[in-house]
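Just so you know, all these numbers are worked out from the coordinates, no wet-lab data involved. Quick caveat: nothing in here was measured; it's all calculated off a predicted structure. Cβ atoms are built from the backbone, for glycine too; each structure is taken alone.
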Structure I
Amino acid sequence: MLYSMNITHVLLILGIIIGLAFGYLIAKVYFMSKLKHQRKDAVSRSRSVVLGDVNEKMAPLLPDFPYFYKDLVYMGKGIDYLVFDGLSA
């Protein structure tokens, strides 16, 4: 016989296999819950960005805005508006 396994070797290998499987399941549950939290956070941030963009577009229509809305040119992300005084005339 080339190698004889006694009961301690079998139990050791079985314990390692069970430990690895248990560790894998715990890690999977942990990372799934973390992924769920990250997705909720991403949706929340996206909603905030969209709401901010809408507010930027609506700001010139407010009554207390200091410039006439037809004199404004929307530029985008870095610069919201450029004012060309008399553009609407």
Structure II
Amino acid sequence: EKKPRVYKVNPHKKVVIALWVLLGLSFSFAIFKHFTAIDTHTIHETTIIEKEYVDTHHVENFVENFAKVSYSWEQSAKSIDNRVESLIGYLREE
């Protein structure tokens, strides 16, 4: 007696074939792009930033002189008046 033929039904067969075709096409395209690529060279540019020094000597002198005048006074009224007169040069008018 002959055995009857058994056909296996695979519902994903078309999807698997489509995915293999897609893989083959993408691999072929990658090889094509590899051989037809434009040669490019990367240029690494370096820029030298020069330091710029700012003279703050005048600012330091201004602050030191202001501190000396502001904090050096005695308890007498004349000393306080002299201090106020000296500070007018350092403070701006409002």
Structure III
Amino acid sequence: MSQIKDDLISEIIRVSQTNLLEKKRANLNGDYDETEVMEWIRVNAKNYRENLTANLESFPAAELGDILKCLHETGKDLSELFDNGLYATPASPSPRS
């Protein structure tokens, strides 16, 4: 895999994770404790990163750029993009129009 794809995947995962944690924090209605966020990161971050890296490696670099742009513009995390059918792995037909 090229360095550009590696960098795109790392940034996609970082932005996705940030968006996800922001939603978790917002759902706590201001009753959030930094230790809760740190605990989620400690318990879940490695698996989150590994699972998403494996999924994202099959995308061409141009589409990774589109995914990153979409994450920035919408504030969604990757699971929302995939679950809503905005992106599908290249092995399956892309429902995105």
For -0.66, -0.78, -1.02, -1.06 (log10 I(q)/I(0) by the Debye sum over Cα atoms at q = 0.12, 0.15, 0.21, 0.22 Å⁻¹, calculated) the corresponding structure among I, II, III = I
Have a look at I, II, III and say which one yields 1.0 for distance in nm of label points 7 Å out along Cα→Cβ at positions 25 and 41, as calculated.
-> III
At a computed 1.8 (distance in nm of label points 7 Å out along Cα→Cβ at positions 49 and 81), which of I, II, III | III
With P(r) over Cα pairs in 10 Å bins from 0, in percent, for residues 17-56 alone computed for every candidate in I, II, III, 21, 20, 16, 13, 11, 10, 7, 2 is reproduced by structure II
